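Structures are listed in the sections that come next.
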Structure P
Amino acid sequence: MSKPTDIRVRAAQLFFLPVKTRVPLKFGAETLNSVTCARVCLRVEDRQGRTALGWGETPLSVQWVWPSAFAHQARLRAMYQFSTALTGAWAAFEDWGHPLELGARFVDGLLPEMLRAFQEAAGLPESMPHLAALVCCSPFDLALHDAYGKLHGVPVYDTYNAHYMNESLAPRLESIRESGVSFQDRYPGDYLQPPPQSLPVWHLVGGLDWLTPEENDGSGPEDGYPLDLRAWIRRDGLKCLKIKLRGVDADWDYDRIVRVGRIAIEEGADWLSTDFNCTVRDPGYVNAILDRLLVEQPRIYGMILYVEQPFPYDLEAHPMDVRSVSARKPLFMDESAHDWRLVRYGRELGWSGVALKTCKTQTGALLSLCWAKAHGMTLMVQDLTNPMLAQIPHVQLAAHAGTIMGVECNAMQFYPEASTLEAAVHPGLYTRRNGLLDLSTLGGPGFGYAIEKIKRPLPESVVDAGSW
């Protein structure tokens, strides 16, 4: 099948944009002090020979995608090298189709083969995880979706339907047989909602973050931004707080939840979530903390909207029945939810929700969204501390997904100055006010970047490939 609206990639360009954090971000066993964003430009053409440029950007967050004792710089260098290899592969990718179809073919077909070949050639002491490969691939996939919308002069979310797509979801998604769900004649647009003009926004409470002014030891930056949780809540009118936990120290985790919960109550915040970042090895660890909260801190227990990814992200290597946790609170997959197949497996193990991220590709996020919604799972859209362009598709996904509560956005906490040029065009996306993000500036073709208005000078490209 083919349509005149189909596109193919003709050229690809890769840039690396380094960003430093103003304060450290602690999660799991590692701490983030800087990040490199991979920015991609793709040139596409349709069957009439018309062309357009699309843009995508993703932070190469090594600590999140590849937690390891293996040296940080070596892991980051491997991701640089793999991103460079992907540039040539995307430029040489000659398939035609809608970006969701092309993205699925690349991720399911070429990406695993490329990762295997890279592992053999690189000679690394440990293998680069599939999640890291997905994150490297994400800016290319995002650029593909953006370019398609721009070429046809429409928001890309208006193209996830039968008018533009060659195939329904049926060839790509397989339902649970006894569920009665069918994807025949169903398209992603059937599972999306009209985007609101604003979204509730979640604030990240990192493991090293100061909670009160009294904890300020004078080591923080004097840059005019808040330095403790109370100050952030008051400045931004925050209502939703996500708490990073250790997962290996139950007393510390319990105390952290209680301390953040009490501040939330005093300052007028309404909701909490807990994120263990894959460090817990036994559901009983989480259950004991929740049960103790229920007895000793019932109000704080009631404020916990969901629990995020306590257990190792490789579900197949670490299968674990987690129904006892999801019986207490909604339990959301994050690192585990690489694609819809793992979402299906997670549901069988007892997970009740999915945290979507554009950094695992726009294509993969949409397919997981459709599968999860069709099978009654709840959705959230989580941040990878997205600055600059990366913030826009992230917020667009949350706006169209229909999440349990808004969207997580924390780049304004950890590197607010990184996005000043984008904020000049989309101020409401990079500033949280009254606990909300303002989406009113989004519109136009593709993801609605309005990139021609964003006067960001780019470094010299790392690699150009294909026909410009």
Structure Q
Amino acid sequence: MKYISTRGQSPKLDFSEILLGGLAPDGGLYIPEIYPKFSDNDLNLMRGMSYPKLAFYILSRLVDDIPSKDLERLIDKTYRPEVYGFVRSGQDAGDITPILKLEDNLYLLSLSNGPTLAFKDIAMQLLGNLFEYVLDEKGQTTNILGATSGDTGSAAEYAMRGKKGIRVFMLSPFEKMSRFQTAQMFSLQDDNIFNIAVKGVFDDAQDIVKAVSNDHQFKSHYKIGAVNSINWARIAAQIVYYFKGYFAVTSKNNEKVSFTVPSGNFGNVCAGHIAKMMGLPIHKLVVATNENDVLDEFFKTGVYRPRGSINTHHTSSPSMDISKASNFERFVFDLVGRDAEKVRELWKKVDSGGSFDLKSEGYFDDVKKFGFVSGSSNHVNRMQTIRDVQLKYDVVIDTHTADGFKVALENLDPGVPMVVLETALPAKFEDAIIESLGYPPERPASLMGIEKLPQRYNVFDADVNIIKKFIEENVS
């Protein structure tokens, strides 16, 4: 399996060669040269597998430069009940991503049972083990630079804390995450974790990460790696739970299933797109946005119009407060027929602050072929949805999942199961849950009082040179 850049001007590489790097040298994103395809016989074999066995079956098609026994060991080390133990009453932590039936053809896929209570843990825990393994094999170290709107940062830090040969420099928008999210990150005291609060919004932090990644001399000298969803391994690991969710709600492989995915940076739903390309019988991929509805605008009009910081809203589903979706480039690469020259042309417009219109260029009709539809939600919607779901199903969901649930109900098809992807547990957004329901959500005993712990972080202007200097000063 070789990986190519969406912009077509970087060499083909193996999985281990792209694992640590993030962006390709030409500024594009890595993607498989050819998607592996699963047959009906494959699906029959996969249907009864445990989560670790399923993960190995899928990922071994995407990772062929790590010995099978080693890959299987790393997967088994990752997907253990003791790592994903924050499950609802009646659910089995051994399922890793348990399914919750709400009513006929309406389900919630529980993805937030890991150590930081967010779906990012599913991929990030594996990434931590893969990083440590590959670095040890190569005798190398790495300095991870990432940006987070709330959940990626804590998931990465909890996965990488104490790992041999790894330092983490995580950028987040200053005072724009929930109190719980902030405390999860900033309370970590590990020597290899550096939290940087950037004055601005997530897109400002993400732009800094991309700028550093595109400074090839700096990136090489300071061994800069990436854990954001621009990292292919993140996407690969997330493909697995689409298969797991599909098998949980069907009995035969000729049944179609739709998935609704709350989306900001497009990584989670991009994994669903790739699962479909690999042969999973997906009917619709429903993209749910909040008030930052750049993706909804695209899937309704064909126009992709990223917004600047001043026009990015700070909302009660803050992990989706993103107006420039990094992983969108992977989907557009497929949408335009894998024409790297076309992708370069489109992102030249985006990188200069502009937009593009694929409807006027004749590409937009193919969106339906890939199964994408979309919708948006706002604060009033999500507060009401949280109340409605609690009243009807006796289940408390977080604000991002509420955005997904609201849009899912608008896109139901008779006889087609709809699976809503849960993105976080409500404990991470206590203030919003109190506003909606009048009482705080449950939280694991081990995370009680986390907001009162001492916090360690630095606040900087959104300036790439300041961030580079900080990295230089803290890399020995």
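A few notes on this one:
- Value 21.9, calculated as mean count of other Cβ atoms within 10 Å over residues 19-26, assigned to which of P, Q: Q
- Among P, Q, structure where mean count of other Cβ atoms within 10 Å over residues 307-314 as derived comes to 22.4: P
- Entry that produces 4.6 once distance in nm of label points 7 Å out along Cα→Cβ at positions 123 and 179 is calculated, selected from P, Q: P
- Taking distance in nm of label points 7 Å out along Cα→Cβ at positions 131 and 283 as the measure, the highest value among P, Q is held by Q.
- Across the set P, Q, mean count of other Cβ atoms within 10 Å over residues 99-106 reaches its highest value in structure P.
- Which of P, Q yields 18.7 [Kirkwood radius over Cα pairs in Å, for residues 195-450 alone, calculated]: P
- Answer label among P, Q for the case where distance in nm of label points 7 Å out along Cα→Cβ at positions 243 and 443, calculated from the coordinates, equals 3.6: Q
- Among P, Q, structure where helix-only ellipticity at 222 nm (-39500 (n - 2.57) for each DSSP H run of 4 or more, over all residues; to 500) as derived comes to -12000: Q
Here, each number is a calculation from the coordinates, and none is a lab measurement. Just so you know, these numbers come straight off a predicted model, no measurement behind them. Cβ atoms are built from the backbone, for glycine too; each structure is taken alone.
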